[in-house]
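*Asks:* Just below sit the structures, each encoded as structure tokens.
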Structure I
């Protein structure tokens, strides 16, 4: 039987206080050469789990193993964190702001082979698309550029695992997607294993090979992003992954959905406007322009639904429309 790459075995970490904070007894296995995203509401234990996997925290119970060996905690290791892993957070204070980008990255490599050091630094700069910034001082970089340099510094020594704790928070939306694509490309080219914490569902869905959903310090469910999105087992997961519509069974009955479940969930893309000459019984209350699409807020009998409109300008507030629900979830 193959030794698990990185696994947590019944780990528990509790912080003092009246309300529970931390991680309850949790077991999981991280697959190598993949991107695993940990998602959950604030206080669900995401960052705690990441720090336990890295060795920045020691579990109260259980243990974390990397290639079959226990990861030492900060009480046992002078410099906390596993030697074959690197962590990047949204905080880029580790950069020497008065040094050039090249020196910030190359400085982490030994001088035993200067040619190899130069080649490796150029390679990482190219991978993160910051070669053109090599001679620029870090103090003149934007937030997104600093984040790329921080990730390059983490990758320069070829770690086996890269841990990302909400690293894109300080990155402008226009640059965020490019950075995410670069990380995905690095994983495909090098076989790097990435574990990331995110509060952005779109980010996790587009980047991850596997999602781990945390709630109140416990793993609620885990699986492939598309599978969890289309068929979540819990209402909490559905609400986490999209701005979904949640109806009571009584309200849903008025619109032709009969169910004994307590909650009916309709994703915005599952309710579509269809042609009808007579049954236009929903009113458009709001039109929210999103660029290439619109969010429409429609109402019927004091119940509102949010749906997507891929043809901006087609509908206006006050229009009467007919809706068809293609799919719904029951919880």
Structure II
């Protein structure tokens, strides 16, 4: 039997590797439709009919898209975020949704540490000034001896903590689902973490409970002059409140790899010298792309062939 597969995940489509061979060797006829931007519900809804499976990136896949999926049996997400996929709507049509846990943790953690360094020494600002013939020498600060607050202490948050601890930072961690102690990390409630940390970094999933987790009130709880890093999901931060905190000097700086609207065209945050923006590149390394792509392919094939797939995230909602 031949399976008809839609691929919209850009790194899957654009990175040569064994994931393409895996699909071909498992009787998959693949249609690569990776656009320059994540697909909207309207765009994806037009494409989805007729496919047995889909490998999606950050594309919007809500109930309206699922309803148009007349043959779909599996949505294989390349990544771990689920805020773009309506899990309940998929389950109502008995469509399994899978993710690729553990494949991009190192890449996102390394970007996070890189952004902390960039803020601490104003690297983008001074580098751009050099291009215009201007020399700027703002006084930076050293990471050693500072306190890092990690909100969301799953695999990525823990990886950031390990790397930061190696740089001499004290690690505070907040995660209501964290059950096991991690050597070198101090468990904290959210308010205490915000008050004590010199740098706060976000690694939580975006859910109704975490939307605008960092709002005006919580920004006010942060230490004056602290830094905020978000390499998770844009909706975790109230961007208007963040702009106000940066503009007023409450925060010395912030960096984000994720925004409510991507790309964040016209965002006032982009006008600030103490704000660093990157275009959702946390998982964009060759190593992470290859690992995510292969797991996404394996997840998809396992579901289509009726084999066990441990990475189904809406298993409890599916029809028995």
Structure III
């Protein structure tokens, strides 16, 4: 039985890539093999409304404050590895060394604890490169610092002009769903804040990916449930979050097969240009393959143990995000 997510406009847009790829292919037989053993695994219960274990980056029980923090993270959640040296951004915070995106969380949490107004659109609209270099003080300069400043400035300006500088006011103005005839959170996020509009042109076809927008909204949905807030009435419409790690997981499991030159370029650490055929195929097949895998896993699980795509995505990401196995590199603000 196919999941409801197949009516998602993101998945629908991928058909030309999946049918016409030259560099990446998805092996259906291997998906069935993986689903056979993955179906027996225990998965984190993201549907639970029980109080979550306190995070080292906890900002309290106020839902509005959590919305503002989560969406600030969504703006900045890309590129934590230096493209020239392959060294990851790291910081020490409260006696713990954090790496990659968690290092960013630590820097933001430190600033909030110090009373800096970083959760406001007004701060984002006026932030400078010097401000961010100081905020993200770690073992290396945060990669793509100029691009982060530009993203914050543009998003912060819109927030300040329309929503009093508060993400929670924007969320309250939307229908509580990803899709709601144009008024849904995802629909409005990528329209009102072009920074999040993650699409590509593949041989004349508009391919939708929408990684950071979906990840941010899914994070709101699961993070606010224990605080008594329902953000999404249609979480089953969320797709996988196409990044660097999901292709590694799928390739390692035998689900992905690469054309020989792509394999070599990834292994050599060669940059794949944003919107190149290879990069689009990697991301499109990631979304497609995880959707098929979720179908096959659910077909082998009881009715009360059915999974959503983001839960399968997290299973793959969690197991492979720290692997030494090489992943593709693309200079982009979208993931």
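FYI, it's all coordinate maths here, none of it is from the lab. Because the structure is a prediction, the values reported are computed rather than measured. Cβ atoms are built from the backbone, for glycine too; each structure is taken alone.
*Asks:* Taking distance in nm of label points 7 Å out along Cα→Cβ at positions 54 and 150 as the quantity of interest, name the structure among I, II, III where it is greatest.
*Replies:* The maximum falls on structure III.
*Asks:* If helix-only ellipticity at 222 nm (-39500 (n - 2.57) for each DSSP H run of 4 or more, over all residues; to 500) is calculated from each of I, II, III, which structure is the one that comes out at -7500?
*Replies:* I
*Asks:* Here relative contact order in percent (Cα under 8 Å, 6 or more apart) has been calculated and equals 20, so which of I, II, III was it run on? Write down the numbers at each step before the final one.
*Replies:* Details: I: 17; II: 20; III: 27.
Only one of I, II, III returns 20 for relative contact order in percent (Cα under 8 Å, 6 or more apart), namely II.
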